[in-house]
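Each in structure tokens, the structures are laid out below.
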Structure P
Amino acid sequence: MTHIIGKTPFLRLLIPVVTGIVANEFVHPVPSALVFGFAGFFIMLLSFFIPENREFQYRWVFGFGLFLFVFSVITLQYRQKVADTSLGYLNENVTCKGIVLDIPQQKHRSVQCNIKLIGPEQKKVILYFEKDAKSIDLRPGDEIVFHAKMEPFKNFGNPDDFNYVRFMRIKGFAGSAYVPSQQWSKTGNNIQSVYTLSQNLRAKVLHLYESFGLNSDEYAFIAALTLGYKANLSNDLQDAFRASGTAHVLAVSGLHVGVVYLILSVLFSFLKNSGKKIVLKQLLIILFLWGYVFLTGLSVSVIRAAIMLSFFCLGKIFNRERFSYNILAAAAFLILVFNPLSFFEVGFQMSFLSVFAILFFKPKLDKLCTPSHRFFLKIRDLFTLSLSAQLGVFPLVLYYFGTFPTYFFVTNLLVVPLVSLVIYAVLPVILFSGLSQAGFIIFYSLFQTMSWLLNVLIRIVIHIVYVFESLPYAQISNHYLSFFQVVLLFIVLFAFGGYMTKKRFNYLFVVLGSILVFLLTDTHTIINRTLPRFIVYNRPGMSELGIVVDNRSTTVIREGNGILPYSAKRIVKLSENIYQSKIAEKTFSVDFLILSADNSFSMYTLNSYFLPETVILDSSLSKHTVMRIIEECRQLHIKVHDVSQMGAFSINL
């Protein structure tokens, strides 16, 4: 055995094996992942036969084998998750059976349901049922049979648009379909799982919130704040929270679970922090924490926070109370083993980066100011906590969204304590609401009092958010960073943090060098910026035109017919058909003819007035009209661009 583990023979045996596996990964990915797993298991097994006098020298053998084994597990999981997002019968009319997973969301003309298919394939899809009493009555766990044409997810093709296809793939959905009322029915079965049970409990709590006497914004806020249910949030309210830098309070995550943890710590404070009682105390906290996760519908962001706090509680049992990088890494590892696609979620990246930044920056920022008074110490902690989290995520925010709130440090100082009070106030309101059902007047009075207090707190939070959103320069907009610039910003931030701790000038050289490279890349972007563009956007059922200059879009609002005044191109937009039964003396040559709104247009008629190089059909026309005009253009040998199918139309001016 010694000659096998000997340094040179062992490496000579190992290197070609691993190299062959890696090379084979690109040719036969799934078998290669299995080979990695078996190789890792074999190497771990081999490590147990290392002689005692060589164990320290070859301590890396077990770790290397474990790495290969875990790599194979994650690779197989990743490929399985990707396979779960593909259907074998897209663009086909099929009859399927499925189970309603989440609380149905009512849209303007439909009811959206997340469905888990149980035949013919076990995949997750989104169905839009025709809105009627039958579809509104759907509940999580209901089994249905439907006949529909399953379609793949599509991007609208607008410049810098949200990648909807990628987003739905990460969420695990394989397709979507619209289902008319006569093409589906309930089977009468209600199949419950842990997930559907949690969704039903969530729905009951939402129904309870309706009795609190809240208006639509207040109800949507409390539902998002405590249960992570965002379906009722208006666009105006979401924009206000984003612009004020407090959007994180709407996503149930570390802040909310942390408040619940503090409440549980107080409730179980009668159990001492030593001996068997601390074990019981921490296990009870973990149990109730996961009960809260169940109540929020097993939201991914809440699960992340609960895993981290569960590790923290276990650490306290073993006298390791400090929240550390190891706990953060263990939580991330556990999540990625079960769902590797989580790594590509913006929420996953931001939550772990913000916690990492808090661990890294907060101790350094705390040393800059140490107030003697306890009140000012709490203010400092809140400020440094908010600043540390924002330092960790603002490069990603600029990369994904191109926006950054400028007053975040002030709004968080005001909103975060109030949000904590709102969460504290919800618990007695729910408690007294339940007790008032017993008929005791005192409990009903307490319920009314606490409901009034809760309403006041919610109104104050929303008012603060709207006030800060309305301030000048509340948000930096349209400043997108490239991936390379994001990396440079993180190098600047963490190298400067290292300099604050160790006071070594080589960290400053890294900071200054990275800033110089960042400025050079920004200068290169400015010099090579694109020309102004005219865009016909793909907005379903709408007509929208815009001009993009330096990544800033300005909507062109023009009703009726007219020529767009841009000298570089001759662009005519028609949204009213006034050319029927009329005679033109001569035709007008145009570069682009945009047709919208009016479904009576005919190119046979318009061709007597205009000689277009390209006809653009926007998303406000009906499908039947679009198909008819495309055929007319084909016969007249005119190029045509259907925005709804081919994506937004864009030209340089």
Structure Q
Amino acid sequence: MMSASTSAAATADAAVFDATAAGVASPRDTIVDAVREALVDAFGEKFRDSRPLVTSATKPEFGDYQCNAAMALAKPLKCKPRDVASSLAEKLGPRLSAICEAPEIAGPGFINLRLRDGFVAAKVKSMVGDGERLGVPRVTNPERVVVDFSSPNIAKEMHVGHLRSTIIGDTICRVLEFRGHDVVRLNHVGDWGTQFGMLISHLKEVAPEAIEDGAEDKFNVGDLVTFYKEAKARFDEDDGFKEIARAEVVKLQAGDAESKRAWGVLCEASRRGFQDIYSLLGVELEERGESFYNVMLPDVVSDLESEGLLEESDGAKVVYLEGFESRDGTSQPLLVKKSDGGFMYSTTDLAAIRHRVTTERADRVLYVVDVGQGSHFAQVFQVARRAGFAPEGVQLQHVPFGLVQGEDGKKFKTRAGETVKLSDLLMEAVRIAGESIRKRREEEGGEGYQADEVELERVSKVVGIGAVKYADLSMNRESNYRFSYAKMLSLQGNTAPYMLYAFARVQGIKKKATEGLGDLSGTEISMGTPEEAALARMLLRLPEVLEDLEVDLFPHRLCDYMFELSSQFNRFYENCPVNTGETEEFKGSRTAFCSGTADVIERGLGLLGMGTLDRL
């Protein structure tokens, strides 16, 4: 007679699964993907999007991966999770036999998967022999992804508020490019609007020579910062100047040659200042400012009207939103054209979406903009969908980030209460890094030490700029974080100097060990100790980490992984001698572990926009 437990398991099996013939799954993009494909093969397309159901095990005793599909399916099937898990495990086992040991059921219904040592060794061997890709495959269906990031304003110097957008956006682009996507890096600069009326008017009065042909180099971004403040003060205090400025806006929008030349001088001066920052950060962008979309704005309004979305409100043109209510309970409108005929930022964003979808042929559009703009993007995305500017197949995604704060947890400012200039912040990091490196090398070199100033400057930039980037990227981007030179330049903890030192150390060990060994690409991998087995499994997680980052766009996951990898390598090196004679038979394998670890750290830092050093 069938037991109650066996009967329940059979019921669960029949309710969910119409299993196909048993087969053996082979790895696809990642090990997690192999498990997902096995689920699909066994149980149908309902498991096609089951990646969240398979995660890395939280503890070694749980194996290498855990599948919680049974927990999610038990309730709708009205079955016990362990019974569902039994049915899952029975069918997963044969399909994953080349990769995993027999699945184990744990707790209320988790399925624990433990990789076969032979499979792990073969994957690490392949990874070491592929220094370029490191086992990370290119996507089979690449997308065209437009990433909108950085976005400073013309006639204003870049400040710390632009730091996160620039760094996070660049890392996302690097990861997507490495995965094989076609990425368009766009800098949506603020180069149009009413503020240019006051700037051009002030420029014509105090520096008319700057508007002459060939005089663009007479203005630099430093001049513009003071210049902007002067123009703004006049605009606020002088009614006569205010009228002149407003008239200048009309002339600029009408295409007046002199006004456009003055506007061009201001833009070019700003670009030179921006490029100095981008060069220091190693960031590449294609400028596509607000002015680019200016000629498209009337058509946007016309299309909204033809779709029946546009309504008039006190002389202005608006689109009433679904799901957004004002305080009085009425539907909240998105303003696209003011009563005086002027357009809004939202109109420009709608034009940009349409251009990116139709002309740029984007499959995915990412906006790396601070968290405070979440409501704005939700509203613009809704209107773009309803107007048909972005079909449902195109992803529109706001990638929000929190604020940079001072060490006191308040808004990050100078002692004088002014916004911190990004150039000053970066160069201060380079200066502090340089002083620390000089002091340490002098102590190592003794009295006869002579610093190579050129080399010291290069190293200081790698460490200082890397420290600023890593401190930002290692934090959950949606959180605020406190800016501290002392913490970000520390050799302890999950910091850039720690990771740079870890790379330099592994490189040193690798260099010494590879003398006389030659090419390591065909080296057989031995995993005779727990430390070797743990390091091997950590190395194999790289493709999964990057695939996750590609989807959820959280760079801190890569930082966490590299920190875990370097910590695991330290445990390996302490317990598994690489260069001593007594372990000569293992030297090739252990040197291959060093090579693989060094390559992964170097690739990871590169994806974060950081350089590496063989000596710190």
Parent structure of the calculated result 28.1, given that Kirkwood radius over Cα pairs in Å is the read-out and P, Q the choices: Q
Answer label among P, Q for the case where log10 I(q)/I(0) by the Debye sum over Cα atoms at q = 0.07, 0.09, 0.12, 0.17 Å⁻¹, for residues 133-428 alone, calculated from the coordinates, equals -0.32, -0.54, -0.96, -1.78: P
Test item: mean count of other Cβ atoms within 10 Å over residues 341-348 calculated as 18.9, pick one of P, Q: Q
Structure with the greatest value (metric distance in nm of label points 7 Å out along Cα→Cβ at positions 45 and 501, set P, Q): Q
At a computed 14 (relative contact order in percent (Cα under 8 Å, 6 or more apart)), which of P, Q: Q
Distance in nm of label points 7 Å out along Cα→Cβ at positions 181 and 413 from the coordinates reads 3.8; which among P, Q: Q
Label whose coordinates, when FRET efficiency 1/(1 + (r/R0)^6) of positions 309 and 469 (r between Cβ atoms, R0 = 30 Å, to 0.05) is calculated, return 0.40 (choices P, Q): P
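The numbers here are math on the coordinates, done by the rules we state, and not lab data. Bear in mind the structure is a predicted one, so any value in this text is a computation, not a measurement. Cβ atoms are built from the backbone, for glycine too; each structure is taken alone.
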